[in-house]
1. From which structure (1, 2) was log10 I(q)/I(0) by the Debye sum over Cα atoms at q = 0.12, 0.14, 0.15, 0.16 Å⁻¹ calculated, if the value obtained is -0.62, -0.81, -0.92, -1.03?
2. When you work out relative contact order in percent (Cα under 8 Å, 6 or more apart) for each of the structures 1, 2, which one comes out largest?
3. If distance in nm of label points 7 Å out along Cα→Cβ at positions 32 and 112 computes to 4.3, which of 1, 2 did it come from?
4. So helix-only ellipticity at 222 nm (-39500 (n - 2.57) for each DSSP H run of 4 or more, over all residues; to 500), computed for just one structure, reads -7500; which one of 1, 2 is that?
5. Can you tell which of 1, 2 yields 24.6 when mean count of other Cβ atoms within 10 Å over residues 56-63 is derived from it?
6. With mean count of other Cβ atoms within 10 Å over residues 136-143 derived from the coordinates and found to be 11.5, which of 1, 2 does the value describe?
7. FRET efficiency 1/(1 + (r/R0)^6) of positions 64 and 144 (r between Cβ atoms, R0 = 30 Å, to 0.05) computed as 0.05: which structure among 1, 2?
8. Upon calculation of mean count of other Cβ atoms within 10 Å over residues 152-159 from the atomic coordinates, which of the structures 1, 2 produces 11.4?
Structure 1
Amino acid sequence: MLKSILGTKVGMTQIFDQAGNLIPVTVISAGPCVITAIRTKENDGYSALQVGLGEKKEKSVSRPLMGQFKKNNLTPKKHLREFRVADVSAYQIGQEVKVEVFQPNEYVDVTGTTIGRGYAGGVKRYNFKGGPTTHGQSDRLRAPGSLGGQRPQRVFRGQRMAGHLGDETVTIQKIRIVSVDPAKNILMLEGAVPGVKGGLLVIRQTVKTIKTPPPSKGAGAEKKKAAKK
């Protein structure tokens, strides 16, 4: 079963649960998505579904991709992603994937592109401590310090230095779904997710193991008392 969907980030807010606890949530406009292609093991070597979200002008779509959309009588989609599925026989091209594939209190992995912050120094990019402001080093507060030893006389590959910060694809795993609104195609996730407002997000069922909480001691004691009686 396909437990994945595409969405865009609306923003963050906070809600109260039934116990009165304040929960920060990220609001996501998830779907409805359309299945634009089906990959099979016979033709492609693997089983997957290609899902599209949003609309795009025909002049902005390449001819091969536009031919795929016209062949299947679909309008061009702005975002396309593939999701692996064990069995694709239950799906067909043009079928919609809605937010109802998820339920509250399920856990998902969210992939997005972090906010680009341009060129940044080591203090901002890697939380370097910086140099002292005393003993004649008043201009070394945000300097990275030494870049290597005396031998060999070069900078090692992978050395943490100033450079481009952000604008990277990041996946946050095991995020709890707080609320699902099928009528408005809204998904609320606990906490923050990467990306700017309006940015594309890929939401999948988590690959992490969800541990069930152990039974309370009180419940075990009551069972023992009932057994003795």
Structure 2
Amino acid sequence: MKKFILCFVLSCILGFETGIANAVNYSPDELINVTVYEKINPSIVFIEAVKDDEVSTGTGIVVGSAGEILTSSHVIEEGSNIEVKMSDGASYKAKILYKPKDKSDLMLIKIKKKTVPAKLGDSSMLKVGQKVLAIGNPFGFSGTLTTGIISRIDYVKNKIQTDAAINPGSSGGPIVNADGEVIGISQSIYNPDNNRSNIGIGFAIPVNDVKTLLSTYGKIR
């Protein structure tokens, strides 16, 4: 009888602890944020480059399995000693792999490491009001996630406008859809204080421009 009571008590305790663990429920929107972040964050990197005795910082996206990383050219252009830090904290020296001749503000760099590329979406299918997530390293705070929507699509200047917070250090990072696909590359912000902080007007380069760059590089290398 005593053994039965002891087993019953232990069973109740274990059941109670399991109930606490299962009590953590996410709303559908939270679940999207958590799932997308955990899926893509290993493919996001922090970038530093020395420019005129100062350090320029930004973000990059793994786009190839052999260490190929995409970033904004203004982050590392005319810079030296490029260093890439992965989400696990490991650091690698990088070299410039390919810079397009146009003024797209995109650049490919490479590290000596096997990598897992992020999945690229299709920016021709975007709609104003669509949920987006931005991941970057604003002010050096690596792996920062912000959320928002597509606020506007500028077809003339070929830019995606979003209210997801983009700040200095986020350049080169991804704008992602709810399926975890990269649909844009964070490039710039607009505000009255000389682009020092975010007021909800940020711009990204459509990911189809990235696909064009990768296709061109593949043909000329």
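1. Source structure: 2.
2. The structure with the largest value is 1.
3. This figure was derived from 2.
4. Attributed to the structure labelled 2.
5. 2
6. Numbers: 1: 11.5; 2: 18.6.
The structure behind it is 1.
7. Values: 1: 0.05; 2: 0.80.
Value 0.05 for FRET efficiency 1/(1 + (r/R0)^6) of positions 64 and 144 (r between Cβ atoms, R0 = 30 Å, to 0.05) corresponds to 1 out of 1, 2.
8. Among 1, 2, the structure yielding 11.4 for mean count of other Cβ atoms within 10 Å over residues 152-159 is 2.
Throughout, read-outs are computed from the coordinates displayed, never taken from laboratory work. The shown structure was predicted, so the numbers you read here are calculated from the model rather than taken from an experiment. Cβ atoms are built from the backbone, for glycine too; each structure is taken alone.
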